[in-house]
Structure P
Amino acid sequence: MAQAPGTETVFTYGAPLLKFGPGASEEIGHDLLAYDVRRVLLVTDPGVAATGHPERIAEQIRREGVEVEVFDRAHVEPTDRSLAEAVEFARAGGPWDAFVAVGGGSAIDTAKAVDLLCSNEGELLDYVNAPVGGGRAPARPLLPLVAVPTTTGTGSESTTVCVLDVLDQHVKSGISHPRLRPTMAVVDPRLTVTQPAEVTSAAGMDILCHALESWTARPYDSYDKKAPEQRVPYCGANPIGDMWSERAMGLLATSFRTAVHHGDDEQAREQMSLAATFAGMGFGNAGVHIPHANAYPIAGRVSGFHPAGYPGEEPMVPHGMAVSLTAPEAFRFTFEASPERHVRAAQLLAPDAERPSDDRDFLPQVLLDLMHDIAIPNGLGAVGYGEGDVDALVEGTLKQQRLLATAPREATPEDLAGILHRSLELW
């Protein structure tokens, strides 16, 4: 591949150790012994705790002679306050030899924050990405973290990112550093069978957007040449990330609708678990862009919406749902950067779909048909936003420069406003 002078020639790839398959969660105690572990904090949330999976896993670890304490108050859609509570609990009860996270992305991200701040000095906002936080990099390695997803979507078990709502700023942001990547991912599809249809729908859209955004991301070799110390986890679309993202889209085509409408279908659940893991391995290195950047303020500023299938009553837009709401219009906007990739993605996701006369409409229409079928809300208006909220949402999106830098086409504030306006009502 010919390179422009001064452009990047190197891409990076990282992934946790992976144990996948029905029954994989029954072996975690044995796996922890490889790290000379004697005392473990298991992090989960109340809803997952109620399924019995975390206590079963904790007991299985104890049978290997390892002491386990359970923190079961991880917050669905973590906030800076909920993470601070978890960190305070862990620091007071330490020291620990390792952490185990059992749950969706919320529990896994909570465990990442706990591990970070039990292994390094400072407070949470010191490490949150600039300009929301200080953007500090961890000075010391983290302790081993075994991530055990019970939802199919976030890919957090594979990634270097911890996502949170910063309440005072009304924005969702994150902490991103290679040291946050879990040591091991244990993916047991049986744990996802209890996932409600609404959660499967929203989390599945997160898988899909992870795959789509990394597949359409700015290519790694289009960036200026970096020095080694300048390299970041999100390096742009690359051949290895492409492989994982493409395979994830193929799995979603055959399993997503079935998993939503027939949650007891074990084959569909297994395929969705594979898709989530593969997409995580893709975007965890290539990166995500406009739909995720928009999702952070959409989730962070919500005031009058709570989805069915999720615990509690406080307002929230689940992360995968927030990502999906502007995805059709975002991919319509990015089409011109790589038309062939957008068409290929539509064909992977819907092999039998009729190709429209204008290829720019192909991927958006495939997404809209899917979203309508799995009961994703009909745009930003359906979760409580109106025309008067667009400027504030644009302001929040512009804070996500780490993500916008990965977009294949530069998005101005006016471009973002247009995407958001057109996403108020999708069909």
Structure Q
Amino acid sequence: MHGHEDTYKPQGRFAKWMDERLPIMRMMHGQFIEFPTPRNLNYWWTFGGILTICLVAQIVTGIVLAMHYVPAETLAFNSVQHIKRDVNYGWLIQSMHAVGASMFFLAVYIHIFRGLYYGSYKAPREVLWILGVLIYLAMMATAFLGYTLPWGQMSFWGATVITNFFTAIPIVGDAITIWLWGGYAVTGATLNRFYALHYLLPFVIFGLVVLHVWALHVSGQNNPTGLDVKSPSDTVPMSPYAISKDLVGMSAFLMVFAWFVFFVPDYLGHADNYIPANPLVTPPHIVPEWYFLPFYAILRAVPDKLGGVILMFAAVAILAFVPWFDTSRVRSTRYRPIYKWFFWAFVFSCLALGYLGAKPAEGSYVMWARIFTAYYFLFFPLMWIIGIIETPSEMPRSITESVLGKGGGKAGAIAAHAAPEKR
């Protein structure tokens, strides 16, 4: 798909001069205007663009916030209040950054589940998928570090609890924890280190996103049928078709984003985090942000500290190996009648783990967390087994046929061959 014909024609003397020396506009035109996209893409493919908007918004608002934030143990909490109350439009910038983190994770979870449903990880897109997992890991690290910066009660105790889990790692665990803390407890030194890393990581994410988009444009986009592009009739130029679709989806997402920012900016936060950090008072129930709750439930489902830490990190790392767990010759779950049930059970398990992660680690909550954790990890070997024994449903012969119906693929191919003759 990356080998499409280049029709870019620079307009004006400066454009021609620049094109001969550094053809940036030619590259942008080829990759974001002419780039052939499958004609059957739906709104689930909008979330890549939505994630780009979220990343840019987080970087821009983060740079502005960094100009006013003070990473000092005695001043951090008040500096956040100063930004919200005294800085021009600080309330808007801070709300956009805080809500933006949640919107970023909401979009990335939908993006991941869409990729799992439609088999976007299968050959030749394995590297594309692995880069996506690395972006997700970097997002999690960035979000955790950022959650500590307001230096409220939940920020302080969340940092204390999570960093303490590194001590369970044999040999190097204590050294890692002391390095993160900058001493022997969570203090102002810890806050300063987390601030520096939180500022750096978004630019690492940006670099990984560039590689992710590059890999996407080399292998080409997947589509709801999971079929490869077989003829020019299977695709349409990215502009105006795909871009118009994405603009509609992005507008709907931004309206939800704006509703949270302007009407309930603190709804997704925790009430205890609006109390200054106090090392002498432990909150009755320490919980992370909502987007970490499934992994927090997995962590607490294991009675052994080291075992819980291993499973928590394994829950993310195992996603990188999905291309090799799935043995089916069919990409899209739409044509996999058996696997479809197991996939939706996996989605339900993730949602259930998120609910259980917000509950106390006691009684039936722990029992159910163990059940859903077991299924979470069992799902991946099940992919391998189901791919071998499953008989897929009947599939269309081409992407065009999936849009126009039977005969559509043939008609589209005839039209594609006839079009050059008319020109």
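Values in this text are rule-based calculations from the coordinates and carry no lab data. Everything numeric here is computed off the predicted structure, so don't read it as measured data. Cβ atoms are built from the backbone, for glycine too; each structure is taken alone.
Things worth noting here:
- Relative contact order in percent (Cα under 8 Å, 6 or more apart) derived as 23 - corresponding label from P, Q: Q
- Test item: helix-only ellipticity at 222 nm (-39500 (n - 2.57) for each DSSP H run of 4 or more, over all residues; to 500) calculated as -13500, pick one of P, Q: P
- Per mean count of other Cβ atoms within 10 Å over residues 19-26, the highest-valued of structures P, Q: P
- Ranking P, Q by FRET efficiency 1/(1 + (r/R0)^6) of positions 251 and 307 (r between Cβ atoms, R0 = 41 Å, to 0.05), the structure that comes out highest: P
- Structure with the greatest value (metric mean projected area of the Cα convex hull in nm², set P, Q): Q
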